[in-house]
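Each in structure tokens, the structures are laid out below.
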Structure I
Amino acid sequence: MNIFPEIMKAGVLYSGGKDSSLMALILQRMGLSVELVTANFGVYDSWIPASKSASALGFKHRILNMDKNVLETAVDKIVEDNFPNNGIDYIHHAVLEKIAQCDYSLVADGTRRDDRIPKLNENQIQSFEDRNQVEYVNLQSFGYKTIARFSSKLFEVSKEESNRENNSDYEVEVRCLIDELYGEGKSKSIFPNHFQTRVIGWKLNSIHSDNKFKNNII
């Protein structure tokens, strides 16, 4: 039974990871029409892995074309700090503001309780909703262990050392622009090597594999 008298349209910021995939599934099961949205600044086609993940799960996927100036400002912050947190958080806030101008009644992301960045605090969430006349939800009550347990029952995932080809996080285009502006390899001194998990499909016993999908660009 759909608890909403009119179907709400939700846009979920999507990187292809477990957190945003779980957020999308929760909203879909609540009866919303869900689209997965990946930001892109035109520096590198970092949206491709997320698009593949969305297709594997049967969700619609959209590319949110962002102003490159946002990325450039974030890179300036990151290089000045020699640390990525403030710049990544700046990007996330700008992306949320952009997606709020699209045709969604509800905006969501996969940020969880133990994330430090990117993240909105309670006052920022209230301001965001009031200014944009949208609802915003995340996974604030979920911790890493809970999401990992739920996801292990739902999703097939790949785990690889993070690179441009398996990652749709903001970090990809940030690193590309840093290396373009400051020399190849500069980003390695700021971003440590790490492993990336990406959702590649449903578990074989999942009941969700009949989702339909369609890719759009906005």
Structure II
Amino acid sequence: MKRKILIIHDDILALRTLKKSLEDDFEIRLENAGQRFAEHTDEYRQDMILLKADLPGMSGTEVFEIWQKKTHEPTPVVMLVPVLTPQTERMYLEKGLAGVLPADLPGPELAEKLKQIFFEHAGTQQKPHVLILGNDAANIRLTKLDLESAGLRVSAVLSVIEAIDILKQETVDAFLIAGPILNVSEKEVYDTICKRLSVRSLPVVYGSDSPGKDILLDKVDKVIGR
């Protein structure tokens, strides 16, 4: 069975070219309006998303961020960018995209890259899953990179509501509360979330108890049991 890929691109000619290049390997669905997809994410079911970065009206980044907040699905999203640089690639990967590719990549090479990204992403779903909650975006990004480099799958959110949404939908192996949230202590945040979820406990790690990368990784490893 072919994997389903949703291509979001505003250029009709480019959509047709992409469809022709990929239809031997994927079941294709086309969408030429990023905002329509963002507003109706529940109407789409796919195994992978190929998203143009410079969409008019609502950028590819904005579309991805809205989709991510609404679904929390592990579907790999690949961004097509006009010019691919190491800085651009790092920026998108830090946001949680599965891959970044140049928009002018030839069809056969694009198909192979997408298959490679799909299988690499599928492999990451077997890794222990850590959820980070914090309100310092820069610190969260660095912590996320540290944990991912240690072989963990990481989700990161900036609000209690987002954390609860993920915890309702997924099982996490460790829940890292990275400091107080809006002047509320980590323990109070933890108690509030447990109460909202009607659970007695969660596999929690407190950031304030884990100064430094090595101590944090050690505490996370102990919680997930590896």
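Values in this text are rule-based calculations from the coordinates and carry no lab data. These numbers were taken from a predicted model, which means no experiment stands behind them. Cβ atoms are built from the backbone, for glycine too; each structure is taken alone.
Things to note:
- For Rg/Rh (Cα atoms, Kirkwood Rh), for residues 77-172 alone computed as 1.01, the structure of I, II it came from: II
- With respect to mean projected area of the Cα convex hull in nm², the largest value across structures I, II is given by II.
- Entry that produces 29 once relative contact order in percent (Cα under 8 Å, 6 or more apart) is calculated, selected from I, II: I
- With mean count of other Cβ atoms within 10 Å over residues 85-92 derived as 19.6, matching label from I, II: I
- Structure responsible for 2.3, with distance in nm of label points 7 Å out along Cα→Cβ at positions 61 and 149 calculated and labels I, II on offer: II
- Value 1.2, calculated as distance in nm of label points 7 Å out along Cα→Cβ at positions 37 and 109, assigned to which of I, II: I
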